[in-house]
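Every number here is computed from the coordinates shown, using simple stated rules; none is lab data. All figures in this text were calculated on a predicted structure; none of them were measured in a lab. Cβ atoms are built from the backbone, for glycine too; each structure is taken alone.
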Structure 1
Amino acid sequence: MVKVGIIGSTGYAGQELVRLLLGHKDAEIVWYGSRSYIDQSYASVYGNMFKLVDSKCLDDNMDELSSAADVIFTATPQGLCASLVNDEVLSKTKIIDLSADFRIKDVSVYEKWYGIEHKSPQYIKEAVYGLCEINRKDIPGARLIANPGCYTTCSILSLYPLVKERLIDVDTIVIDAKSGTSGAGRGAKVANLFCEVNESMKAYGVTTHRHTPEIEEQLGYAYEGKPLTLNFTPHLVPMNRGILVTAYAKLTKKADWDELRAAYEKYYKDEFFIRLLDKGVCPETRWVEGSNFTDINFVVDERTGRVVAMAALDNLVKGAAGQAVQNMNLVMGIDEKEGLTMPPLFP
């Protein structure tokens, strides 16, 4: 039985970790960390956990927790994990960080886009970027996993085969993404109030969203390690969960649907959590809600010589907690699908 601790267990991603791990036959949660609710019962914060969790919330003492847990999830704001991790902690436990602290390999890029000083850059090089479908071979045995961002996961998976096979001109990539409000976290913000969000849609972080360099870096690795620059524009939509990415790019040669489908099949045909949809079927957030699946498809626009790639996932599951559990399974030598085979919720 893998003993698990969660720092930041009362955020949306933290609560989703709790939900998933309660159904995991090989994991036991031993630490419900929450700086905001210390000594309060976890079920009083999340009533859906009544009679399921009888533990109280604890602090974020990483040193103490590392002696009690085999794996620590840090579902915390940027900068916290980097300020807590040290050699002693990493010698005793595995850390799966859901923040961006160890996703970007160039510390100067991280500090520029996130506007904070990195507190432990010495660990960036060894951290493994935990996009399981692409970096699976590097994850087992790693002691520090950088769990990818939600927008990032959806964007990368939608385009990876096309970039890898050089089927698109990477200088023409434009990513239009839409997310439910849970992606902004549980903190109180006027912009996220019901009356501010309902019956509306808006772009934000235009040309400045901090997931942009993460997407560029990872797709750059697919492009034989060459740097690339793209446009990424996120939008907030009035729903609780879900991300939909629509990505556009110019084809490098005339290609039909079957040729591009073969590229996706090459990389994803054996991936349980990636569902390549039938021709003509567009991904919808409602068909992945509450699940660890990513639905992907594309359309070839012969008129413009472009491809339109589309993907949908649940930002709290495959975009956060589900992917983190998938990483834990790989790190600890457990069946990768354990605790994650629940069907999507509908309605």
Structure 2
Amino acid sequence: MTIQLTRAFLLASIFLPLAASSHHSRAAFFDMSKTVELEGEITRVQWRHPHVRYWIRADDAYGGEIWEMETTPPSILERYGIGRDVLRAGTRVRVAGPPSKVAENVMEVSHVLLPSGQEVLLHTGLPPRWTENTIERELQPLNEAAVRAAEASASGIFRVWARQAAPTVQRLFVDNYPLTDAAQAAKDAWNPTTEIDTGCMPKGMPRTMANNWPMEFVDEGDRIRMRLEEFDIERVIHLEGGTPEPSPWGYSVGRWDDDDLVVETSMITLPDFDRGVPLTADAEITERFSMSEDERELGYELTVIDPSTFTEPVTLTSSWVWRPGEIVKPYNCIDTPGSWSNVDR
């Protein structure tokens, strides 16, 4: 369903009934069954995490209002060959994407038509909308010198690991869990539109481990530092000694099982599972990181025990790949005052 915006449409409310969302995703905030299309001039660009945002003054034919646009996070766009120079203030564009469910004059943008006639595809695997002359998301090659340096310095697990390129990325979480009655009731009452933080609040354990950004293991002797790009999170894994202290990512103790790294975590102050599934402060998490024989893939197994939430232990799996030369970039998240994402929903 495509909506060509008219003044009548702009004057109508686009607050839509809440639809159930199966996951923390675009569908929680945007009506994926509809496509808004408009033309105008970009007045402002915010190239910052958690999402690229830009603002367009729509042409009079489309109501003349300022629209707030949201799209893919900047570091992902950059890795796929779309830099900040593509969307600049003062550029006239045509855009298309789903409208917001929660705010007026807001949309998530999937296609942008530039004055050059090129169409920017902001999501992987999308067909073009207006022209075959496209700028598509395509994973970019890394600097050769950085690749050589990474290959020379890698030592076992101690390197930067990245998610596989979409759409082959293996999602950590699943759709169904063996929940207790209390946990099922909490999940049923969960409203993703009001209870998901869309700003810069970091994710706790274990949900932070489901992120799609690179991470790095750093050898610090009696401990391992795990650097996660998303939200600039750092986890410390103690191999010897240490004073147990609670944190949003818990207190983690690691050991080597042959070449596998096994990590046991407890004392999580921000137990953060998935899609309304609660965890309690009694949750215990065991992780196993296993390198493939060629050291190109890192398998991941996560087991959660929390009798208040699950009727049995829950084990989930995922993986990362080694892209020599990849780095963990600064996330530099910024909350946007006045943005739709900060309104009281």
Original post:
Thinking only about Cα Rg over 2.2 N^0.38 Å, which of 1, 2 has the largest value?
Top reply: 2
**OP:** Tell me which of 1, 2 gives -2500 when you compute helix-only ellipticity at 222 nm (-39500 (n - 2.57) for each DSSP H run of 4 or more, over all residues; to 500).
**Re:** 2
Original post:
Taking distance in nm of label points 7 Å out along Cα→Cβ at positions 179 and 243 for each of 1, 2, which is largest?
Top reply: 2
Subject >> For 14.1 (mean count of other Cβ atoms within 10 Å over residues 131-138, calculated) the corresponding structure among 1, 2 >> reply: 2
